[in-house]
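Enquirer: Okay, got some structures for you below.
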Structure P
Amino acid sequence: MQTVLILHNILRWGVLIFGLWALIGAISGVASKRPYSASDNRSSLLFMIFCDIQLLFGLLLFFLNSWLDKIKTNGMGATMKNAYDRFFTVEHAAMMLIALVFVHIGRASAKRATTSAAKHKKTLIFFGIALLIIFISIPWPFRNEIARPLFRWFN
């Protein structure tokens, strides 16, 4: 399970890098009114792929790393009273799933848009919301009760 947790941590950086790449491309596309390019398409595709892979590792951690057992054993009331357990069993999972939905909607709606301006706008809106949710839902080291290290390494 430690290996899955390490891979989940490493993939976080891929999600953030490709998400920012896609978002910056969308901002520059809207600002400069440039055509939607193959690079824009590639960055949004990579962002979505990394989010999907991250979801798979997250689901493995949720179901195999005793988070679900905590809810079963302690009950939902006790889980919700504990900030650490509540974050990882409810808040982190729900917010990341919502962000993933925004990523998929954004990618699909940008692909269906007929003009470059519309493609950039849809990417900007949906990926911007998704990245905001992702940034809020990451257990950064400065978040006292739920802090996790920036990098986990294999021991």
Structure Q
Amino acid sequence: MNIYRTEDKRKYMDLLLLADEQAEMIETYLDRGVMYVLEDSGVRGEIVTLDIGDRTLEIKNLAVYPQDQKRGYGRALIEYVCTLAAARFDEVLVGTGDSPLTLPFYERCGFVRSHVVKNFFLEHYDHPIIEAGVQLADMVYLKRKLSE
């Protein structure tokens, strides 16, 4: 398994769109963010992070191809980023929909619920976002402290 930083971010738009299905939303953070790609006999996933100030790093996009999920790649990307971030940041923040697919994953990776932005998906996306058969409305933020 190899994780590396890339500047050729749009090359991975198919992966980016798995985690954030509206390209216009991806464009709001992609150029400012840092992208890492995970390869294991081919590309398996990616993560994009953004320094949002106050010694906080935000995960803006994390995606693993569906056929490669539940194999530890998402967790490996999070652990890689958290290890790198520990020298410069106090915490990592991630926002996601109130979904039974994503919230438990982040909680297993050491994140705890922080706050909620009501109606985020309803107000910022031009179409309904459906995950696990449920329309997402609120953005749930979780955080992980990097040092205790």
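Enquirer: Consider the structures P, Q: one of them gives -6000 for helix-only ellipticity at 222 nm (-39500 (n - 2.57) for each DSSP H run of 4 or more, over all residues; to 500) as calculated from the coordinates. Say which.
Expert: Q
Enquirer: Further, regarding this structure: Among P, Q, considering only distance in nm of label points 7 Å out along Cα→Cβ at positions 55 and 71, which has the greatest calculated value?
Expert: Going through P, Q one by one, distance in nm of label points 7 Å out along Cα→Cβ at positions 55 and 71 is largest in Q.
Enquirer: 17.3, 55 is what came out when Rg and Dmax of the Cα atoms in Å was calculated for one structure; which of P, Q is it?
Expert: Value 17.3, 55 for Rg and Dmax of the Cα atoms in Å corresponds to P out of P, Q.
Enquirer: If you don't mind, there's one more thing I want to ask. Ranked by distance in nm of label points 7 Å out along Cα→Cβ at positions 103 and 127, which of P, Q sits at the highest value?
Expert: When distance in nm of label points 7 Å out along Cα→Cβ at positions 103 and 127 is calculated for P, Q, structure Q comes out on top.
Enquirer: Looking at percent of Cα pairs over 21 Å apart, for residues 47-110 alone, point out which structure of P, Q has the largest value.
Expert: Ranking P, Q on percent of Cα pairs over 21 Å apart, for residues 47-110 alone, first place is P.
Enquirer: Something else now. Out of P, Q, choose the structure whose coordinates give Kirkwood radius over Cα pairs in Å, for residues 79-118 alone equal to 12.0 when calculated.
Expert: P
Enquirer: Can you say which of P, Q returns 19 when relative contact order in percent (Cα under 8 Å, 6 or more apart) is computed?
Expert: Source structure: Q.
Any read-out appearing in this document is the output of simple, stated calculations on the displayed coordinates, not a laboratory observation. What you are looking at is a predicted structure, and each value in this text was computed from that prediction instead of being measured. Cβ atoms are built from the backbone, for glycine too; each structure is taken alone.
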